[in-house]
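Some structures to go through are shown next.
Just so it is clear, none of the values below were taken in a lab; they were calculated from the coordinates. Because the structure is a prediction, the values reported are computed rather than measured. Cβ atoms are built from the backbone, for glycine too; each structure is taken alone.
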Structure P
């Protein structure tokens, strides 16, 4: 739990199964910690993907992103993806963590780490896990634009959201 002075929720919800770890958190993401979750003496490769908040979308200046999720369902979906990708690509381990709440510009909103005996499987598995997460996991984001209303949208690239009336 966060200290009273920072006023932020810091708890982490997580699921684990052999060789798989998935989590949702309001805390800053730690790339080293997620890579350590998949580290194995049998792995010749660890691939890490870090998705960060960029400062623009479709030509509009982005102020920040805000993520929300249906946590229990999102974790189950993330675990299904992790287990399927691990089995398909013969991974030693896979770990995925998604940040919730406000994610400022240049900070990570998702980390995916995979380890495998060989690099090709790790590269392929990491991208597949990311694409499946974006397509299936019950996480939504609100893009806050400079000088404009925010928009909620599914957590997918290239799909414009709808303006939300804050009233």
Structure Q
């Protein structure tokens, strides 16, 4: 981790770009996902999770839990297991978490990026990461699963999938 005020400002700009990209890419993907039929959402597929719905719910849960950890919530809760609404509403909730992360990064003092957050994972194991490490994990985790979802979407017959590369985000101007 780079130290010093100037480096903290540079790091904030980098993580702010990643947070904005993350929100943008998730929105683009959610727009496609919301158009799927129940059969497409729940079709059994081979991937990290057995369906598109379960993959999206995992992404929502993970992002939400990490956001709660950044907010220093001791007993984090995954939203998907308690959720009883439509898939479209779940996508909206997931995108809300992405927007809230972006807003959190916009407001953060650059020096706080190096603060350490202690937490217990879902297996009750103790861990510690800095704020910037958590944010970069969240963004990279989502990129990994967005890539999986593109492949899963193709397997259920979706052919119109928007680009979600960082370069596309940067070029959008």
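Assorted remarks:
- When mean count of other Cβ atoms within 10 Å over residues 63-70 is computed across structures P, Q, the figure 20.9 traces back to Q.
- Ranking P, Q by relative contact order in percent (Cα under 8 Å, 6 or more apart), the structure that comes out highest: Q
- Read-out helix-only ellipticity at 222 nm (-39500 (n - 2.57) for each DSSP H run of 4 or more, over all residues; to 500), computed value -9000, structure in P, Q: P
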